[in-house]
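Every number here is computed from the coordinates shown, using simple stated rules; none is lab data. Being a predicted model, the structure only gives us computed values, none of them experimental. Cβ atoms are built from the backbone, for glycine too; each structure is taken alone.
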Structure P
Amino acid sequence: MNRAAGAATDRQRIVFASGNAGKAREIEAMLGDHYDVILQGDLGIEPVAETGTTFEANSLLKAEHAARQSGLPALADDSGIEVDALDGAPGVYSARYAGIGASDTANLQKLLDVMQNVPADRRGARFRCVLTFMRHADDNAPLVVEGIWEGRIALAPCGDGGFGYDPIFIDAVSGVVSAAMPAAEKNARSHRGKALRELQRLLAAAA
């Protein structure tokens, strides 16, 4: 992820269309040794405006922008948390739920505040992730995959791992908060892990 853009490598070089270091760490860990991942910021690429109203639309926007600006294959992620009691909010606005440029802590706290009086049986939620892989900027058949992680919203933050809403998301199967899971267990269960495994399958099939 932090390798110089021009470094020699026999892996495929791709640009990751995100400035989110937490996502980048997860992507790098799960992609393995076949790809040399370069953050778009390391290439001086400014993020594109996320004007889409769906995760897929924003993921496509980001991938096309990164591929066009870099001349490299691009991988983009758009993801967020959907809360049943809030009719799916914050959804695509998860990263700016508390306002443009809001911190993870501010977004998380706003969600807890909004959910303060919601009973346990109505706190269902899910993480959703859409990944788009574009071979080049004019790729008319990009690989688009989705992963979903079901769970519920905790009453208070727990754990010191992960990022974003991880401290208040309880896995539906294990009952463990995402931020308290070992990285390997989280990657095995998470929305991003599921999407990446499907993307890896498609990439292998196309090789």
Structure Q
Amino acid sequence: MNKSYAKLSFRERLEKLYKQFPQEDILFTSSFGTRSAFLIRIVQEINPAQVIKFIDTTYHFPETLAYKEELTEKYNLKVEHVYPDPIQNKLTTDESWWIDHPNMCCTVNKIAPLDSVVGKYKIWISGLLHFQTSHRSRLRVWEENGDIAKFHPIIDMPEGEFLYHKGKWNLPAHPLEAQGYHSVGCSHCTRPGQKRAGRWTSKGKTECGLHTSFYYKKK
């Protein structure tokens, strides 16, 4: 799969994906962060019927929720919210888990909610890019992530090319970009910073866990 897809452009990769696999096998998630509009626009053009799963941790910036609404209206998106367990979510709030237990906080509010969703699909479209982190720099177009195949159609796009297309297409910018946020997640754990330097500052962490081989079927 990697050999046949590597030589294709990002658009050709997505077109080939939808020719090879039925739509009901394909999961597409988005955080509606600062880099999200790029892949959302392409997927919407190629397959307008594709549903986007949005993990609503209840800790998003108001600007992120407003940005989601802006993109939904602009591109006529089909967005479905995925929520954490309300009791567990309240516990993370009451005890401020993001301070001393950021990994568990991510597990409860981001990973666990998607766990029941992932098992329904075979392929997961993700907008990761090599230039974002050292972990992501090692990923290929296709990667195994437990029992689901992760598909990264824009993974090897240089940052300059990404920014070129972003400007050419006049993609809407996340409202917090103008304030120095290059990557945006939950409000408690995000600060202004280059690339992902503003995420989980001083916590020794750059990934929430969604993209690090977490998902395996529970026997």
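Taking distance in nm of label points 7 Å out along Cα→Cβ at positions 101 and 165 as the measure, the highest value among P, Q is held by Q.
Name the one structure among P, Q that relative contact order in percent (Cα under 8 Å, 6 or more apart) of 17 was derived from. Answer for the origin of the read-out: P.
Determine which structure produced the value 1.7 for distance in nm of label points 7 Å out along Cα→Cβ at positions 117 and 189, calculated from the coordinates; the candidates are P, Q. Label of the originating structure: Q.
Looking across P, Q, the calculation of distance in nm of label points 7 Å out along Cα→Cβ at positions 109 and 141 that yields 3.6 traces back to Q.
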